[in-house]
Structure 1
């Protein structure tokens with residue numbers, strides 16, 4: 001059985017005339033992006049939901065910032081998506097790192113995870129400016 005979930009953002013598929021759907025791996029990818037890019041307090045009914053990466057972009061670039069981002073991402077995923085993904089590793093690069101190829105003030109968060117239902121390893125990279 002192939003699993004399909006609602007696509008994000010919610011939209012109508014013009015060809016089918018129904019709500020657009022996404023395959024399971026794409027749906028989990030969308031969930032992770034929502035989690036990482038949502039700031040706590042942004043959702044009325046889930047005030048603790050989110051990771052708050054965007055507000056950390058303005059923090060001074062340092063090793064402490066990289067460690068903080070890594071910890072926040074790990075905690076957010078284990079709190080909100082532990083039933084969907086098994087977190088393998090989180091890496092963070094900041095624009096202050098020499099040779100990172102990022103603009104100063106940017107963060108590149110790479111999440112290595114395994115889908116719980118299919119046991120498929122996946123990598124998600126999100127750049128935040």
Structure 2
């Protein structure tokens with residue numbers, strides 16, 4: 001019989017992975033800032049067209065810009081935290097579902113423990129079963 005079990009993947013923070021994460025965060029932040037600028041441009045374009053009520057139009061665009069600004073603040077927070085974390089720290093990267101084979105005679109307690117895969121610079125360095 002097969003069961004589905006959750007497996008946590010953790011990344012060991014190295015200088016290489018730290019720089020990669022920072023680069024990733026900065027790229028996302030840049031993209032969000034571009035979207036904000038595009039939304040502001042589009043809002044002015046729509047205001048000039050005068051097809052919609054200016055109040056409703058402004059409210060909708062400001063809502064969308066606000067959502068992106070919140071994401072930017074969250075990315076800034078993540079980048080600050082990343083600078084604080086020492087090399088060697090483990091970061092939870094993701095969770096995945098794995099199929100596990102259960103046979104008669106197996107110890108049930110072995111299947112109750114959380115399994116964790118530890119990755120360092122893209123290479124699996126440890127598999128924990130706790």
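Read the figures in this text as sums done on the coordinates, not as results from a lab. Just so it is clear, the model here is predicted, and its values are computed rather than measured. Cβ atoms are built from the backbone, for glycine too; each structure is taken alone.
Out of 1, 2, which has the highest value for relative contact order in percent (Cα under 8 Å, 6 or more apart)? For this comparison of relative contact order in percent (Cα under 8 Å, 6 or more apart), the top structure is 2. Out of 1, 2, which one gives 10.9 for mean count of other Cβ atoms within 10 Å over residues 82-89 as computed from the coordinates? Among 1, 2, the structure yielding 10.9 for mean count of other Cβ atoms within 10 Å over residues 82-89 is 2. Kindly point out which one of 1, 2 the value -8500 was derived from, the read-out being helix-only ellipticity at 222 nm (-39500 (n - 2.57) for each DSSP H run of 4 or more, over all residues; to 500). Checking each candidate, the match is 1.
Sorting 1, 2 by distance in nm of label points 7 Å out along Cα→Cβ at positions 18 and 114 from high to low puts 1 first, with the largest value.
In this comparison of 1, 2, the computed figure 15.8 for Kirkwood radius over Cα pairs in Å is attributed to 1. When Rg/Rh (Cα atoms, Kirkwood Rh), for residues 50-89 alone is computed for each of 1, 2, which one produces 1.03? The read-out was computed on structure 1.
A value of 3.6 was computed for distance in nm of label points 7 Å out along Cα→Cβ at positions 10 and 34; which of 1, 2 is the source structure? The read-out was computed on structure 2.
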